[in-house]
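These are the structures, in structure tokens.
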Structure I
Amino acid sequence: MRNLFPDRWRRRARAAGERGVAMIEFSIASGIMVLILLGTFAYGEILSNYIELKYAVGELSRQVAVGQDAADRQNRFDAARAQVFGPDGMDPDCVTVATPSFASGQVVVTVTYNFNTAGCRLMPSFFLPTPDQLTATNTFNVP
């Protein structure tokens, strides 16, 4: 009796079935990898904004700390604020700066970055738990 399905046809059918399995595995794995990649980008954006925010608070604090009196501290704070949140710095629409008291004693400089403001978040958050705002604070004593 003659074989109706030669061996080469069986091999070809098996290879086609394995290709289909590989395509399904790739579709599952690629979806997970894209989600991980987008999550990395979203958290990278948050980390970048936080580092920039910490720099802004440090610069504002340094300018206040080197001031001679309350009026000089206020002038230095305003000049540093214009520089840090100007055209080359952070977007002033996304940032809220709490104006500190410049009298003698303890000075607290607080800056908040709001992600909910339009245009402040570049990466979509998808289903990832991301913060709505970042806050950086610096406290120091002045004579």
Structure II
Amino acid sequence: MKVHLDNVGIAVRDLNEAIDYFSALGLRVVGRDTVSGGWSDEAVDLDGNHAMLAVLATPDGHGWVELFQYLHPQAIETRPTRPNDIGMHRLGFRVADLEAALAAIAKLGHRPLRGIANYQDVYKLCYVTGPSNIIVMLAQEC
């Protein structure tokens, strides 16, 4: 069976804030829409849902992130995930310049959780805060 990862969907508190964050990392908006009812209720198993969404593509065009800001029902706030929580705990990006990426998101008020780690001289990597408590891993090849 041939499988291709198409996208990752993330519910966010503020769609524009999330777009600014991912745009600072080099992703570009390729679409925006508002969805509700019908096929949308069926697809996400949430009757009466109404959400604004944006689709952002990585610079190489191979990865997409879909961001959703739910208008109805009201979004549910959760605590930030920890690495040992069951379920999805981070979104990872390979970047050409880790320091430049960190500087770009620092302008938006986002900082590393701790510091920059070196994984076996293969990657320098860092977990950073993102919008709506999303944890993002940034990695640069050594």
Structure III
Amino acid sequence: MKKILILNGPNLNLLGMRQPDVYGSTTLAEIEDQCRMHAKTLGVEVECKQSNHEGELIDWIHATRQSHTAIVLNAGAYTHTSIAIMDAISSVERPVIELHLSNIHQRESFRHTSYISKVAKGLICGLGAHGYTLAMDAALRILEEEG
């Protein structure tokens, strides 16, 4: 059975409380519940994790070699700074969909650079919490196409 890792980076544990005008009022727990419900309709497994620590995110990415078929990654601010996460994605040979709740291209100029985009199969941004289920659909489509 296909298994998708939904991986969230720093400060995403504060969703619903932190800058709701930018990130929306949906909490991370609510997003994870939506992903689990969507996974049932797709007939796949999903695992959701969040960490504020770069090394832990990298360890989880590495672990997907044995446990998951795809990754949906909202790396938060690490998107714009972490060559280490970029290298980890390159090393696992799993399709990764980069995800952002806000449209990073409409925000501060430093957010326009993404190390994740250089190695991700695709990017979804600016669609709020709905982006997570769209990213799951995209990951499965890529898996089907790559057969």
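Every number in this text was worked out from the coordinates using simple rules, so none of it is lab data. From a predicted model like this one, the values you see are computed outputs, not experimental measurements. Cβ atoms are built from the backbone, for glycine too; each structure is taken alone.
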A value of 21, 18, 14 was derived for semi-axes √(5λ) of the Cα gyration tensor in Å; which structure in I, II, III was it taken from?
III
If we compute mean count of other Cβ atoms within 10 Å over residues 71-78 for structures I, II, III, which one ends up with the highest value?
III
Given that helix-only ellipticity at 222 nm (-39500 (n - 2.57) for each DSSP H run of 4 or more, over all residues; to 500), derived from a single structure, equals -12500, which label among I, II, III identifies that structure?
III
